[in-house]
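Input: structures, listed below.
Read-outs throughout are calculated quantities, based only on the coordinates presented, and are distinct from any laboratory measurement. All figures in this text were calculated on a predicted structure; none of them were measured in a lab. Cβ atoms are built from the backbone, for glycine too; each structure is taken alone.
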Structure P
Amino acid sequence: MRELLSWLWRFWRKFPKPLALILTFSVVNGAIRAAYPYIMKYIFDGIEAGFDISTLYKYVGVLLGVGVFAYLIYLVLQGTRAYMNMRLEFRFRQYMFEYISKLSPSFFNRYSTGDLVTRLTDDITEKLAWFSCSGVFRTLEAFLMVAFGVVAMLTINAKLTLFAIGPLPLLVFIFIKTATILHKRFDAVQKAISRINDVMESCFSGIKVIKAYNRENAQKDVFSDAVEHRKKMELRSVYAHGVIHALWGHVWQLGVVIILLVGGKMVMDGTLTIGEFVAFDTYVLMLIYPMFDIGQFVVSGRRGAVSVDRLRELEKYQPEITQPEVPVPFGTNGLQIEFENVSFSYDGETRALDKISFTARPGEMIALVGTIGSGKSTVLNLVPRLFDPTGGTIKINGHDLKMISLEELRRVIGYVPQEPLLFSDTIENNVVFHRDWVKRGTVEESSEIAQLSSELSSFKEGFATRVGARGVNLSGGQKQRVSLARALAGTPKLLLLDDCTASLDAVTERKLWDQLNTVMPKTTCLLVSHRTNTVKRANQILVFDQGKIVERGSHEELIAMGGLYKRLYEKQLLIEAVHG
């Protein structure tokens with residue numbers, strides 16, 4: 001629980017005024033409610049002693065005034081807590097989203113999309129948001145009411161108070177015994193929810209493959225198993241919650257029985273007045289609901305602790321790519337990139353790259369070719385610092401890549417991954433991609449170069465056409481054109497193209513390169529491709545095998561060598577001939 005409250009404190013301290021208001025009104029509310037039975041005591045004792053009607057009116061008026069004031073205080077208190085629930089929920093989600101988005105791609109290999117979505121939605125909204133303010137401060141209010149009530153009861157009759165609070169040790173015992181059980185069961189529920197989200201995400205993302213193989217019924221069974229598992233976990237937690245909540249609330253009602261028996265006997269013996277007896281009975285009844293709140297805190301606190309543990313688990317991963325303390329300017333008129341004995345490993349053991357070195361000068365196109373898994377895409381991932389090399393140095397214009405501002409570096413890079421990724425938005429917004437400096441004219445120009453403009457006529461709404469998640473309603477070639485237009489719209493000085501023209505026909509691809517060389521003649525380009533006509537355009541070709549550069553040179557030079565490049569080239573010619 002201490003870790004839970006410590007984690008929440010980081011967010012509470014950003015809202016000092018609302019929390020100060022909640023604390024103040026909680027104290028006032030507890031004091032007012034504790035005064036209510038005390039006034040009842042004076043009224044009943046006064047009636048027994050022979051109050052005149054005016055005095056009775058006065059005390060009843062005070063009682064009514066206290067009730068109205070308590071109601072107004074509670075309205076403000078409840079409204080402020082509800083406001084803080086929403087504000088904290090927003091802060092939690094925004095903080096975790098920003099934190100996760102700064103982590104390297106290796107983090108997303110450890111956690112599935114469905115699991116992360118569950119932690120940022122269900123864990124925060126359903127389990128943590130209410131508890132973070134209402135759960136904690138309603139419990140504080142409950143404790144204050146119990147404290148004020150017990151103090152008031154002690155001033156009336158200390159002996160009877162000790163009998164009334166007799167159930168407390170039993171409640172403490174219940175809390176100790178049930179805390180671990182609740183934690184385990186709530187943790188199992190959250191994992192079951194993550195599993196369902198994983199199944200849904202993978203199903204909807206791969207719906208084309210599922211339909212192509214006619215596996216809808218099999219996928220239905222997978223989803224049904226996940227739902228059944230969640231149902232079992234939910235029922236187990238509900239049973240535990242119900243039993244504990246009932247015990248917590250109803251054990252305290254033993255105090256009412258004790259007051260009726262012991263207090264009634266004391267009234268008959270003349271050691272307790274009717275007014276004191278009524279006040280005691282009212283206090284015990286009044287404290288039942290606060291004890292329910294405390295019991296609810298036990299349950300929701302366990303649930304909240306599980307959710308915070310799941311969020312803190314994500315926080316254990318630190319960003320692997322960090323900003324330099326004092327970034328160096330690197331000049332953007334033209335970019336020269338140098339790899340000096342660069343090595344890289346994804347798992348810390350097997351080298352994806354092994355001491356590779358090359359230089360790409362402004363305006364040059366460097367083609368990376370080789371066998372599958374030979375390290376070509378890894379080279380492109382290192383340039384925008386999606387990963388950092390485990391050995392060697394990468395330089396841009398003579399400066400170590402790690403000493404350059406990430407924002408400035410990535411602003412001058414256009415990156416097109418092997419599988420074009422589009423977002424559920426309009427074509428224009430996919431091209432602009434939240435970059436304020438990209439204007440409509442630039443969008444049109446980049447679309448023309450990417451050969452996207454010719455495709456827009458087939459869309460009823462042109463640039464305003466909305467595409468589904470991952471561009472589901474576009475063809476492979478159209479998605480690649482949009483992805484290319486996005487990369488070109490930023491007027492990059494360095495283009496990273498990972499086999500991005502695989503879905504384009506030969507004529508379209510030739511037009512793309514002709515226009516690109518004309519409009520952006522000084523742009524440095526690193527290109528992964530298997531297309532023979534594309535590779536021939538390169539100033540230099542680097543041939544990769546098992547993470548090493550085994551051959552380099554122009555197309556003619558490499559053919560003359562008769563090595564790996566020639567074999568790959570002849571194989572690709574055969575493939576292109578077969579496919580026309």
Structure Q
Amino acid sequence: MKNIFLYIITCMTLFPVIAFSQIRPKLWYDGNAKVMYNRDALNGDLKDLDTVSTRSNGGGFTLVDLGLHFTPIDDIEISSTIRLQNEFGGMWGNRSVVELRDLTAKGVINNKIKFSVGDIFLKQTKFTLFNYDQELSKNEPSVFNFYRDFVNYENFYKANYWRLQGIQTNFSYNMYNFVEQVDVDAFTARVRGLEWLGKPELLMIGGSAVIRLSNKVSIGTHYINTFEVLSSSNSTISYYNPVLNTQLSYSGNFNDVPFELLIEGGFSKRGWEGDDLAPEVNGNFIQTSFKAKNKISKVNFGFRYVDTDFRSIGAQTRRVVFDKSPTSYPYYSNNYTQRKVSLLDIVSDPKIYNQSLSTSLMNYNPMYSSVMPYGDATPNRIGVNADIDEIKILDYLSAKIDLQYFSEIIGQGTTQKKSFNKSSLFANLALNKLLSLKNKVNLEGGINFESVKRGGSDFEKINFNSNLYSGSISIEIIKNLNIIGGAKVFYADGNEFISERDNYDQVIDYSNNSFNSKEVILIGGIQHYFTEDIYFTLQYNQFNVLDKTATEDEFSLSRLIFMFNMNL
């Protein structure tokens with residue numbers, strides 16, 4: 001009865017709104033509609049050995065996220081998204097959901113000062129506030145995009161922004177003489193709300209000021225401060241973490257080749273006021289980069305130093321939560337073993353992802369991200385990187401190259417320092433252009449390699465390597481209807497020490513972990529694009545995880561999946 005009542009109220013609300021929008025342009029809508037169904041089945045030896053788990057299970061849903069935008073006057077807009085979702089198998093409103101997905105009000109004061117209140121998306125620099133992409137997602141073949149779009153949409157991941165709730169304002173001021181323009185942005189957001197007899201309320205304030213001295217030179221300062229409001233609880237301890245980042249940018253042109261030189265640095269402080277046992281740590285960082293673009297490629301060369309004690313809640317919060325249980329077969333085998341998060345889940349399961357900022361360094365799995373588990377803001381790193389993007393080798397062949405070489409600033413648990421190497425190559429071949437075919441045929445392939453080394457005595461040596469090979473093919477049968485196939489093969493081998501930390505992020509111990517794992521993801525099916533934003537795909541997926549250090553953890557399943565996606 002509750003769900004039926006919600007449906008009636010929603011319909012009574014939406015029907016007049018939609019009808020009214022036909023005659024009054026101040027009301028308009030957008031959103032997303034999605035139909036998804038999948039059936040998973042156990043495969044391999046596990047199918048015969050596991051007598052407890054179901055042989056297969058399926059599920060799906062139909063949902064509509066209707067975004068409503070109301071502009072009562074030209075300078076004010078109120079927007080919200082209402083989600084209507086019905087899981088397959090429900091009857092008469094059972095398993096149906098009606099919820100408010102987001103709500104924002106924004107406007108402009110005197111045609112100069114913009115503001116937003118409610119659900120806001122925030123991003124600054126990679127050291128203050130930035131939402132890094134998930135593991136092993138860079139240079140992913142396009143046939144896997146539907147999974148990534150689904151994961152990112154469900155978790156509000158938009159162009160590396162964090163979604164928070166608060167107030168934001170920004171404005172620009174044009175000047176003369178030595179300063180051409182000043183851009184100012186400021187916000188305050190609520191990271192954690194009130195908890196009854198729990199932790200204090202956690203707030204974040206921040207701002208950016210970019211001064212453009214000319215078309216070539218600009219100076220930017222970015223600041224965030226995350227702190228607990230002591231008066232909001234009975235606690236006597238409050239957390240604080242201010243971070244400052246200053247950037248100097250110079251843009252120029254050399255022999256008709258545009259370039260940009262960026263130098264930035266900053267510092268952080270983190271502690272717990274009122275706790276005599278808590279340490280106060282101060283860290284800093286510096287980064288330089290040189291970017292240029294010519295007729296055949298874009299290049300980026302950089303140097304980066306991030307202190308061991310650098311802490312930034314907005315830049316070091318990770319997306320994937322490895323402590324969560326995956327959605328598909330979270331427990332399996334006769335021993336009712338909890339399944340570990342694998343590459344399969346990173347690719348396809350939105351439920352293992354994080355939507356809130358973390359005040360401590362989150363756990364990570366070195367198998368999937370050993371070099372930069374916290375992005376560019378990973379502490380205790382010094383080294384160089386080089387990116388060559390959009391390499392136009394031939395009219396039908398393009399490529400990307402990413403190289404990173406870093407080392408620890410100080411050794412952890414030993415005087416020996418780890419060295420880190422990461423390299424990736426991605427290529428795209430338009431086979432139809434090469435062979436003069438009428439219909440499109442695209443081949444994509446990529447390699448991602450990570451390595452961690454450390455010398456010394458036998459008890460402190462590290463020799464770890466991971467490799468991800470990925471590829472795909474897309475063959476157009478008729479206009480916009482493609483046969484697709486793709487594969488990801490991942491290997492991890494060697495040993496790596498994982499730090500164990502206390503509540504203050506201080507290292508208290510190390511565990512030596514051995515890896516000898518292989519994971520395979522295979523997909524094949526059809527995909528049709530009605531438009532760029534409207535498509536459906538029907539696929540058969542095959543997944544296999546084999547950990548030779550614990551063969552009882554082998555996991556294999558097949559999946560039949562259908563998804564129809566429409567961006568309104």
Structure R
Amino acid sequence: MLTKKYQIAPVMPNEFVELFPQFDAILLQLLYNRNLKTQSKIDEYLHPDWLRDVPNPFLFQDMNLAVERIYEAIGKGEVIGVFGDYDADGVAAAIIISSTLKKLGGRTEVYLPHREREGYGLNKTAINYLRDKGANLIITCDCGITNLEQIDYAKTLKVDVIVTDHHQALNNLPEAYAIIHCGLAGETYPFKFLSGGGVAFKLIQGLLRYPGCPLPDTERESWEKWLLDLVAISTVADMVPLIGESRTLTKYGLIVLTKTKRLGLVKLINQAGINVDKIDAYTIGFQIAPRINAAGRLDHANAAYALLTSENVSEAEELARALNLTNSERQRLTEEMFNQAKEQIGQVALGQLAVQAFRPGWPLGMVGLVAGKLVQEYNLPAIVICQAGDKLAGSGRSIEQLDLVATLRHCQEYLLNYGGHKGAAGFSIKPGQLEAFVQKFKTVCAELLSSQDLTPYLNIEIKLQLNQLSLHLVESITELEPFGMNNFRPRFLSENLTILETKAVGNLGQHLRLTVRDNDGDIRKFIYFNGAANFNLIALPVDIVYEVGLNEWGGSSELELKVVDIRNHEA
């Protein structure tokens with residue numbers, strides 16, 4: 001288990017406390033930690049308002065251009081190609097766009113690429129297919145911003161391309177008909193951290209709010225709101241910062257998700273054993289999204305698209321059952337591949353600042369998950385590579401100190417293509433260049449990281465005494481939901497605790513129930529999930545980092561304190 005540094009947020013100043021006497025002290029500190037220091041920012045965060053906190057879609061500089069071209073296509077009866085992606089974000093974005101185009105009377109043809117055979121992003125095979133289906137216009141979902149060559153090819157076929165994307169751009173932008181991308185340099189839209197589904201939703205908002213939209217006002221508003229279940233799934237699944245507009249969309253989207261009209265989504269929720277009344281961002285991130293993603297990881301994302309658009313009960317039930325089984329296989333394979341990768345890596349040498357694993361037979365859809373687990377294991381950037389058709393391809397995950405896409409840019413002489421985000425990226429390797437690429441990647445990582453302290457750290461909100469832990473504290477924490485990237489569930493620290501008792505719990509005795517006492521004599525029970533193997537601190541004074549929640553069972557609720565980390569007390 002890696003030793004971690006505890007990074008405790010600065011205590012809020014007295015003048016800040018005096019500005020907001022209406023707030024509980026702990027809640028106010030949590031708001032201060034999130035840089036919410038004005039009444040307007042606090043109001044947006046705690047009480048997001050649809051009209052106030054969701055910006056006008058026409059603030060995108062290309063929105064008018066995109067909307068008018070789409071209505072031109074609808075008016076002329078043109079086929080509109082919708083090119084999606086194979087993950088939950090890309091599938092959700094494709095449904096958001098295609099279903100709305102149909103609602104507006106458009107003719108659509110949806111194409112989702114196969115992860116292994118086609119890879120990420122718009123490709124010529126798809127362009128030819130959509131052109132043969134009669135498409136003179138293609139809208140990309142969750143991709144396209146790096147597909148310069150492919151969009152140039154589409155132009156030679158007299159096919160216009162509208163890009164909706166949120167990934168990092170290259171130095172040059174594609175010559176698309178219009179680009180809807182919140183994060184581009186020079187883009188006028190005020191919020192920069194939408195998911196692919198979120199960007200697709202903004203395009204749909206533009207279509208629905210355009211003066212020429214044929215739908216009545218009430219129908220426009222209703223349709224827009226009912227899309228938010230997919231926006232919430234895409235936002236949480238793609239781990240974009242859950243702040244600002246993304247937080248507002250997700251908060252409303254979670255309400256819609258509990259009432260979703262999507263038959264396939266209802267069946268998937270039932271298959272996963274989810275209590276629909278308790279759906280939150282955690283439910284999406286760890287139960288719903290992995291099942292949607294499983295389709296594209298092990299076979300084809302068309303299965304997820306079919307499920308989420310199904311209007312037939314028996315079909316939806318069968319697709320949900322199949323996807324649930326696929327997800328179980330995904331879990332088994334992830335653990336198997338992770339163990340194989342660790343065996344390959346072996347002991348990490350002193351000064352080694354990246355890890356890499358390669359096995360030809362690994363499924364391409366799984367290597368990103370394994371790379372993520374390797375980062376957790378070693379706290380180093382990780383790339384995992386496999387054979388994908390006639391080429392080698394892989395996926396990487398990074399640590400906070402390293403921009404993965406920028407690192408791959410240093411290695412581009414060995415790559416056919418690459419793209420993604422700062423913390424996660426995919427790539428394919430030129431023939432015969434595997435060893436050269438891996439060596440260059442490790443060299444660049446070493447150059448960028450050698451002078452940095454890579455000890456992992458835990459962000460801690462507040463130090464608390466045990467007598468401050470209460471159901472009222474849980475109520476304060478609940479006000480901060482939904483939790484996600486850049487708005488993590490609060491973690492607290494209690495120091496110099498005496499362990500009175502430990503008890504192994506769980507089917508395999510893998511968890512620990514800890515009873516502890518502080519210097520004031522207050523006693524609390526903690527649960528340490530999967531902590532039995534790491535625990536060797538009995539009878540020593542300890543510091544515990546933990547999360548606070550509720551354990552609800554048998555119609556009653558009690559405080560639940562979940563251990564995140566535990567260490568010897570530092571005197």
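What to note about this one:
- In this comparison of P, Q, R, the computed figure -2500 for helix-only ellipticity at 222 nm (-39500 (n - 2.57) for each DSSP H run of 4 or more, over all residues; to 500) is attributed to Q.
- Ranking P, Q, R by distance in nm of label points 7 Å out along Cα→Cβ at positions 194 and 306, the structure that comes out highest: Q
- A value of 3.0 for distance in nm of label points 7 Å out along Cα→Cβ at positions 266 and 370, calculated from one of P, Q, R, originates in structure Q.
- Set P, Q, R, criterion Kirkwood radius over Cα pairs in Å: the highest-scoring structure is P.
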